[in-house]
Structure P
Amino acid sequence: MALSLGFGLITASVLALAAVGLSLQFGVTNYINFAYGEFLTLGAYFAWTLSHGLGLNLWLSVGLAALLMGLFGVLLNRFLLKPFTQKGVPLHFLLVVTFGLSLFLSNLILAIWGPNFKTLDLPRETPHRFGLFLFTNSQLTIIAIAAVAMLGVHLLLTRTEIGKAMRAMSDSTDLAQVSGIDTNRITSFTWLVSGALAGLAGIVLVMNINSFQPSFGGEFLFVIFAAVILGGVGSPYGAMLGALVIGLATEMSAIFVNSAYKNDVAFALLILTLLLRPSGIIRMAGKV
C-alpha cells in the first residue's frame, strides 16, 4: 500500500501541474482547450530536442522547453483564437477549433519527430527510503517541481496585481474591462502561464514514465479533465485538490483491481462528480 501511495503522490504532482494550467486558462477565457494534451507532448519533445539535438544541459532544456510552450500558448491565442473571440463566436465553436488544432498538432508532431519512442537522458536512478516510501531522484524532483510551481501559482494569484486581475476576469470579463484592466494583456499572460505549466507537466510525465511517443499527451488528457472537473472547473485550488484525489485513487486502485483499469477509476470518479456535485469539490463564486 505504501508503494501505491508513493506512486499516487507522483501522479498527483504531474496532474497538478497540468490541471492547474488548464484551470487558469479556462477561468480567464471561459472555454476549454482540447489541444491541451498536445501541449504536454510538445513540451516533452522540445526538451528532448534541446537536450539531444543541441546538446544543452537537461535542466536548462527543461526550463527553456517550458518557456517555449508558454510563448507558443501566447502566439496560439494571438493569431488563432483571439480573432474568433473578437467576433463573438459561440463558445462551442471555439471547442471545435481547439479540437481541430489538437488533430493538427498531433499529426505535425508525428511528421517532425516520427512515431518511435524517445527518452530523456536521466541519471542512473537509485531509490531512497523515506519511512515506508521509496522514491528515486527523478520522482523526488517531480514532487519538488510540482510543489514549487503550486506555491508560485498561489503567490501569483494572491500577492500580485496581475494575479488579482486574473481573478477579476474570472468573475466577469466585462466588469474587469470597465474597471480599467487590460484584458488582452491578462489573457496573454494567462496563456503564457498555462502553456508553461502544460509543457512542464509533459516533461515531468516523461521523467516518470521514462519513454514517450507522439500520442502520450493526448492519452493523458482525459485524466487531466477528470482532475479539473472533480476539483471544480476553473478553480486552480480545486484542480490541485482534484489532482491529489485522482492521483491517489488511480494508483491505489491497483491494490484491488488490475492496474490496466486505473484510468477507469478516474472515469468513475468523474461520473460520480457530475452526478452528485457538478460544480466540483470547491464551489466558488468566481473561478480563478
Structure Q
Amino acid sequence: MQISCAIVSYHNPPEQIAEVLRSAASSAMDVAIYLVDNSSDDTLAEVARRFGARYIHRPDNPGFGAAHNLAMREALSQGTRYHAVLNPDISFGPEVLPALHAYMEAHQDIGLIMPDIRYPDGSRQHLCKLLPTPADLWVRRFLPGLYKASGRLDTYEMRGSGYDGIMDVPALSGCFMFLRAPVLERVGGFDERFFMYLEDVDLSRRIGRVARTVFYPKVSIVHAYQKGSYKNSALLKRHIRSAVQYFSKWGWIFDAERHAVNRRALRQMTRGQAPDEEQAAASAASASDSLADRKS
C-alpha cells in the first residue's frame, strides 16, 4: 500500500472521530486507516467499521506514542510507503494526502512533512518550531506575556518566515505528521518513554538526523487545538514530566546539536528560501547512507 494513517483516541466524542476518519477515507488515494482506541470502552469500534478502519482497542492506555507505534508497526509490516500520524481533532480535504505524497515522491531526501495548520475560524496555527530550550517551555507556558514581549515567541515559532513558503523546520507538530516508511523504520517510531507531550519534538529531531523535516504550506488542514495542559492540571503534570524526560535525554543547558540545528533553520528562514542544492544533496546522501546501513 502507498499510504497508511493512524489516529489515537482517548474518550474522544464519536462525532469527532468520525470527522477525522471521514477525512482520511475521502482521500483521492487508497489509504489504510488505523484507529487505536485507548478508551476504557469500545464505543468507537462501530465508528471505525463505518469508515473501513482497522480498530485496535487498548483500554490499558499505553500512551499516545506507544499506541501510535502499534499502528506504525502493523502498517510497516504490510509494506506501506508512507504513514501519517493524525490527531483526533483534525479534518482535511481529499487533496491533502495526495499532495503530500506527490511532494515526498519528488523529494526523496525528506523524511517528514507537515501541511499548513489552521484553526476552525481559518486563522493560522504557528506550529513550526525550533528545538526548545528549557526556557522556551517554562517561560512560554507560565509567563506568556514576558515571552511574547521579549520577541522569543516569534523566533521560537519561526514567525519571521511568514509561513508562506516551503521550509525545513526542526520540530513539527504531532497533530499531522506525514512520514516516509524507510526513515520511520530507521529511527524506530515514537520514544515510548514519553506518555504524552514532546514525543513529536523528539521524533522530529531523530528524523532530522537522517532526513529533512519540512513544512509544506500548499495544502491546509483544520485543527481544533485544545491545549489541554493549559486547562487540566493532570495534563499539565504530564507535560512537565515529558519536558523533564526530554531535556534529560537531549541536554538541559549544553546541547550543541540543538544550537546548530536551530541556527541553520533560522539562517535559512532569514534567506527566505529552501535549503540550497548542496545542503539538500548532503541531506539526501546522509539519509541514503543511513538506510543503506539498515539494509546491510
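Where a number appears in this text, it was derived from the coordinates with a stated rule and is not lab data. Keep in mind it's a predicted model, so treat the numbers as computed, not measured. Cβ atoms are built from the backbone, for glycine too; each structure is taken alone.
Which of P, Q yields 2.4 for distance in nm of label points 7 Å out along Cα→Cβ at positions 233 and 257, as computed?
P
Could you figure out which one of P, Q the value 25.5 for mean count of other Cβ atoms within 10 Å over residues 9-16 was computed from?
Clearly, the read-out refers to P.
Determine which structure produced the value -23500 for helix-only ellipticity at 222 nm (-39500 (n - 2.57) for each DSSP H run of 4 or more, over all residues; to 500), calculated from the coordinates; the candidates are P, Q.
P
For the read-out relative contact order in percent (Cα under 8 Å, 6 or more apart), a value of 38 was computed from one structure; give its label from P, Q.
The read-out comes from structure P.
Figure out for me which of the structures P, Q the number 19.5 belongs to, where mean count of other Cβ atoms within 10 Å over residues 113-120 was derived from the coordinates.
Q
With distance in nm of label points 7 Å out along Cα→Cβ at positions 169 and 185 as the yardstick, tell me which of P, Q scores highest.
Q
Compute distance in nm of label points 7 Å out along Cα→Cβ at positions 105 and 121 for each of P, Q and report the one that scores greatest.
Once distance in nm of label points 7 Å out along Cα→Cβ at positions 105 and 121 is worked out for each structure, Q has the highest.
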